Structure formats: structure tokens, C-alpha cells
Structure I
Amino acid sequence: MIANVDVKEMPTSEIPNFYKIPPEQRMKLVKEFANLDEKEAQAIGSLSGLKIEAADKMIENVIGAIPIPLGVATNFTINDKDYIVPMAIEEPSVVAAASNAAKIARKLGGFRTSNSGPVMIGQIQTVRVKDPYRARNEILANKDRLLAKANEQDPKLVSVGGGAKDLEVRIVDTERGKMVITHLIVDCRDAMGANAVNTMAEAIAPMIERISHGKVFLRIISNLATKRVVRSTAIFDKELIGGEDVLEGILDAYAFADSDPYRCATHNKGIMNGVIAVALATGQDTRALEAGAHSYATITGKYRSLTTYEKDECGNLVGTIEIPVAVGLIGGASAVHPVAKASVKILGVKSAIELAEVIASVGLAQNFAALRALASEGIQRGHMKLHARNVAASAGAAGDLIDLVAQKMVEEKKIRFDRAQELIKELAK
């Protein structure tokens, strides 16, 4: 039975039975929620929102594009604001899991966030320095001159409160000897910052060479964005989770992940399912986010969970994520790709920091949902229901037959291409 939802009755992101609504009706709901115009709605719904002319200007040797399903997660409330969250991903169950987790978190206030600001690090590598420690002191003594030179490269960024703010200098032991590594600390405001940081680093490199009496080689941003960290916390009601046994199972699953890198790799991958889906939908550098997150997970010298879980005084589960989120709303695909621009509008975010807070919250929601499934019914039950539909369709099922074949395979616990083909023949009779 298809749910009938009146657009005018949708004041929040909590939309009952959203998954039962046909795609066209979902689009109407999202269009109303985000105040999308017809052109924006068409760019999303056409499955070909990027024209070949625009694609040809984004990368080299363009021949076309590959559409990825774009869904929306509902139920999110973050810092008392409701969000419908666009997520671009090919993996089934991710969007549904995020929506369900957000619904549970919603009961006790949703997600609360904090951040360390939109600050990135540019690295200038100096080698062949005869006196590295003296060079370090000389570079720091010339900090004001170096920062002034860096800020000359981007007066617009400086005018809005950003720009180069500080210098740090490290001595790094390598197999090639000691290297003097200067960190240029740049407030990027609403940009991701790679171009600005790299330009500034290149501008001060000759000065650092003269000061250190060494040779500068690399001048580039670091994707280990330890100064651009976002934290998000949510309280998950123990009864909605499934009771004390499930809650304890989640705590055990978290403890396992935080102690064992084999488990933790999959644990953190689940977090990135949410993070990267939102980042891809909004035109962010997903590779930078992935590299930064996994590097940050090793910051203690051991690969650990990006989330933590504990019980509060009421016996509810408190989940927290701490993760570097280097994203921007100025420049890049978010300002060029029509679907990415429309996705940003759906979110309604006004700054890169707000976007980062949403992304971190979705990462936490995704992780909680996975741990809850593992601690109760197992990860495969919900996932395989959706996977079965993909198998049925790839085997040749169409229309209502897709769901019939998928349901039969789930009941039999035989979700295989060959079985789907057999069922198609049987049901067609």
C-alpha cells in the first residue's frame, strides 16, 4: 500500500513511511521542504543532471558520466534544526539505516555538535639543513613576515576573516636524514582550502629556503586535518534501541572495534558510508575525507574507532564521533555541479562548518545503526532484503516481479543470481 503524504503537512524532516512513497512524490516533498525550483528538481530527477559541456570543464578526457543513486535521509535534527540529508551511494540499506538511527536519536534531542573551526595545514618540506633546530628557531622568529607573505596571496580570504594565522615547525627524522617541516595554519572559512593553502605554501617557500639555508621540495596541503575536527553526540533511548541486551551488545561491539584493527577497519568503513555519501552528494573531495579520517584514526599510534559509546546515568546509550571534516561551499564541484548545488540547497547549510557538522552526524548515525544491527538481528537481515532486489533486477525481473523474486529469495535465504533466474521463470508461469 502506497502512503499518501500531503506536502503542506510536512513541517519537519520526520516523514512517516517515506520509503513507501513513489520517487515522484518523494521529490515533491523534498522540493517543498528545500524550496527547490523546477530546474533544480529536474537536475536531480533526470539522472543526467550534469551536461557533457560542464563535465568536460571539470576533468580531462571526458566521454560521459556515471549516475549514482541519490537518496535522502529523513528524521535528522542537529542542534535543534531539522535536515533532509541528500546521500549519493550505490550500496543498499545505508540511507534507510541513517534515517532509522536519526529517528531514534530524535526522541532525546537529536545530534549536538562542536568544531575546531575551518582550519587546514599546509606543509613546506625543507631538506639538507645543516642545523635543523637553529633553522626551526629562525623560521619561527620570522613568523610575522612569513604570514604576511602568505596572506598577500588571497586578500579576499583575509577580508572575510580567514587567511594564514600561525606557523608550526617540526623536525622529522627520516631515512634521508632530518627534515624541517613547516606547518602553515590557514583559516579557510567556507572553502575546503586546497588551492588557497597550496598557493600560500608555494609563496613562502623561497623565504623559508633563505632562512633555513636548506632546500625546499614539497609545498602542499595535508589531508590529516587535525585542526578541522568536528564532534557530534547523540543519546539513543535504550528502549527504542531494543533493550538492555542490545545496548550491552553495542558496547561490546564498540569495544571490539576499538581494540582490534581487523574489526575496526570495517567499523570505520561503516562510518564512512554515511560521511562519503553526503560528501559525494554535495560535491566534496571524498578522497581527502577518506584519507583524513583513517589517518586520524591512527593519531594515537594505533588504529582506533572514530566513535565512542557509553551509558549515561539513565541507562541510555551515548554515542560520539570525532572526525576531521574538510569540506567547502566555495569552489570545487559544489559550486559547479548542478545536482551538488541542489543537494546543498536541500540541506539548507549556510557555512562549511554547518555542512561538516551534518556530515559528522550522519557518520555517527550510520555507525550506530550498524552496531545495533550487529548486536541484534545481524547485519545481513536488512541489508540482504535490499540486495535481493538488486539481484532480482540484474537477473531480468521487472516491475512487481522484482519484489516477488526478492521476497522469495530472502525467505529461502538463497540470494543468488541463478536462483533469481529460476524464480523469474517459475513466477512468470
Structure II
Amino acid sequence: MRTQVGIIGAGPAGLMLAHMLHLQGIESIIIEKRSREEIEGRIRAGVLEQGTVDLLNATGVGNRMMKEGQIHHGIELQFNRKRHRINMHDLTDGKKIMLYAQHEVVKDLLEARMKAGGKILFDVSDVCLNEIHSNSPKIGFSHKGVREEIECDFIAGCDGFHGPSRKAIPESIRKEHIKEYPFGWLGILTKTPPVHPELIYASHERGFALLSTRSPSVQRHYLQVNPNDRMEEWSDDRIWSELTLRTQTDDGWKIKEGEIFQKNIVTMRSFVCETMQYGRLFLAGDAAHIVPPTGAKGLNLAISDIRVLTQAFIEFYQGGKEELINRYSDICLRRVWKAQRFSKWMTTMLHRNFDHSTFEYRIQLAELDYVTSSRAASESLAENYVGLPLQWGNDHQKKEYDFASISNM
């Protein structure tokens, strides 16, 4: 097989890249180790930044999101049994966020890919990357018992933290940074009505809790737990007891219990591979960076990478320019590190670190008090939460990406 861009991974990054390239007449083939049913059914949360929402709309895949997603103008920070609203809409000149689950974004992008007749191969295995430094890198893989190969101009590694793309970069060359957090998140899906019009981030002496929403009848909530806890240690009664303790307020508000039909525990870490480009291989999304979910940046960073990579490929194929291709890592990493800073700050401010002294805990509470009582501090949180602008840093494109140009693709 031959194509212009070979894409490994059919998550949001890979699918969005293929979609945007298609709109510009650039060919691509996607390969994915899982089945279509698996990637559509993998339940993931989704807080979309203003820029992500704009891009999905501009490229024609935002119709269902606008009908079914939930626009939020703020969030609630809770500590000492009191809530404090951060009005992001007012603090950022009208920007907002959209609650729309990641797997729903994947469904919309898959539908667009299928309607466009784009090639995507599911259930592949034994993926390997070859001749990355040549002008015709190759992707080898097995599909339906047959060994296949894609020859292309570029490879986009959108295959997540455990995929083969990053590992194809020699270990001696890869520049990686990682931080493990002493926290885990126990997430539940419950058949209950929404608890509040906006997200509630609750800091409590027993640990963090997040009350989120999924639909009028299904909600998504999280509890800080020990990352080494086993799921069988957390009965439904224990989960509801902890959620109640950590989120109840002095005015008598308590969460309403209901049926829990899904629960899991995930660990939390920050990770950055600064070597996002190696020869004709480009890493995007979780293949290059992981953020703790407290800052709601994972999906948005992946889409940001794709904005840069798409524009780099457009300039290469339409004008033979390689400036953006050569600067891909530098442009992306500037935003990645700011998102890492914000995600770490939100995580350490809101979670209870039981190794900390009483002095450190009081400082944590003072930080929350400052953020919720200072307009300047609230503005900083709000502008990071709704999404910082993508800074291209060159003479010919200093402004944030021109969405109008995309809508004409």
C-alpha cells in the first residue's frame, strides 16, 4: 500500500489528523490495533476547550456535539464545606467549555472517515516502523493473518503511551520526563440526575472528589483513592459514603445516591516525550504526553498537536515548505509544558497528600482561598482551563490558528 501520511492509532488524534488532511486533499491510511466496537465503546470523559469546540465545528464534525454536549460557563471549587464559583465566561471575555465525552468525539470522527471513504484498518497487530529517516518510511503490520506494509511520506504516531511509535525512536535519543503522583482516581458511572449545572471540584481532608455530568440520566463522579487499592475494596456503599462526606456543604446539600453500573481505578502521572519528531515520524497525543485528568487537558492537547501537524503537512504538500515540519516539536511543546504546569498545579492544590505536614496542608487551603478570592488568580485559572492560545512563534503566523481557513477546506 502507498499513501502520503500513514497514521498509527484511531483515537481522537489520529482520526482528527486524517479528517483534516482529507479536507485538503491529502491522502492517509489509519491502522488501529483494536476493533471499531472497542474504540467506540471505551468510555472516556471529555471536557473540550473553546478552541477544540471551534475546530470540530469548523471542520464539519461538531453537529452532534452542539446538540448533545453541555456548555459550561464556570466551575465550582469547594473546600471547608463551602463552594466558590469560577465564572470562566466572564473572566475570559466570553470563552467557555463543552462537556462531550471523548468516545463521542471518536464516533463522530469515525463516521466522517467512513462517509469520506477513507481507509482505516482495525484489529492490526505486530506493528513496526521502518526506514524512518528515509523519504519513504514504512509501517509493517499483520492484518487478518496477512503481513502488510504501508509506504508513505510521513508517519504520524497517534498510538498512545504504550504504542510502538515512540519506542521506534532510539532510547539514546528520546528525551523523556515523567512524574508519578501518589493519587489514584476511582471513577464511577451512575444512573442519577445531574447534581449541579457545572462541575464541582471538592478538596476535603479525606481526599479529593469531582462531581461531573454525562447526560440527564447518567453522571460521572470521581474519588481520590490510593492508586494501589483494589476495586473489590470499594463497595457501592463505601463509594457513596465517601462522596457524601467529601462533597456535602454547610447549607445541608448532599449528593443523591443511585445505581452504580461502572467503576474503575486509574493511576495519575505526568509524562512528556520532548522528542516529538524523529526523521519522518511525528508523535501526537498520548504517544508524546500524558497529563493528570484534574486539568482536563488530555484530549485538548492531542487536538492542538494535530492542528500544528496538519498545517505543517499542508504547507509541505501545497508549497514545498518545511519550516513548520522542522518546528513541530518546538511549537507543540510550548503549549504542552504550560498544560503540564496547569495540570500539576490543579492536582496538587486539590488533592490531599497524606505525607504532607499540617503546615503544608494549611498552605494548600490558603492557595484555594486565594484562587477563589482574588480576581487575578481566578483569571489565571479560567484562561488556562478554557485553553491557552496556540503560539506559533514565527513571523508569518503569529496569531492563533485561523479557523475560517479550515472551514473552507
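Out of I, II, which structure matches 1.00 when FRET efficiency 1/(1 + (r/R0)^6) of positions 47 and 199 (r between Cβ atoms, R0 = 30 Å, to 0.05) is calculated? Label of the originating structure: II.
For percent of Cα pairs over 32 Å apart, the calculated result is 36, so let me know which of I, II that is. Derived from II, not from the others. Comparing percent of Cα pairs over 21 Å apart, for residues 167-310 alone across structures I, II, the highest value is found for I.
Look at mean count of other Cβ atoms within 10 Å over residues 15-22 for each of I, II: the largest one is in II. Out of I, II, choose the structure whose coordinates give helix-only ellipticity at 222 nm (-39500 (n - 2.57) for each DSSP H run of 4 or more, over all residues; to 500) equal to -15000 when calculated. Label of the source structure: I.
Every number here is computed from the coordinates shown, using simple stated rules; none is lab data. In this text, all values refer to a predicted model and were calculated from it rather than measured experimentally. Cβ atoms are built from the backbone, for glycine too; each structure is taken alone.
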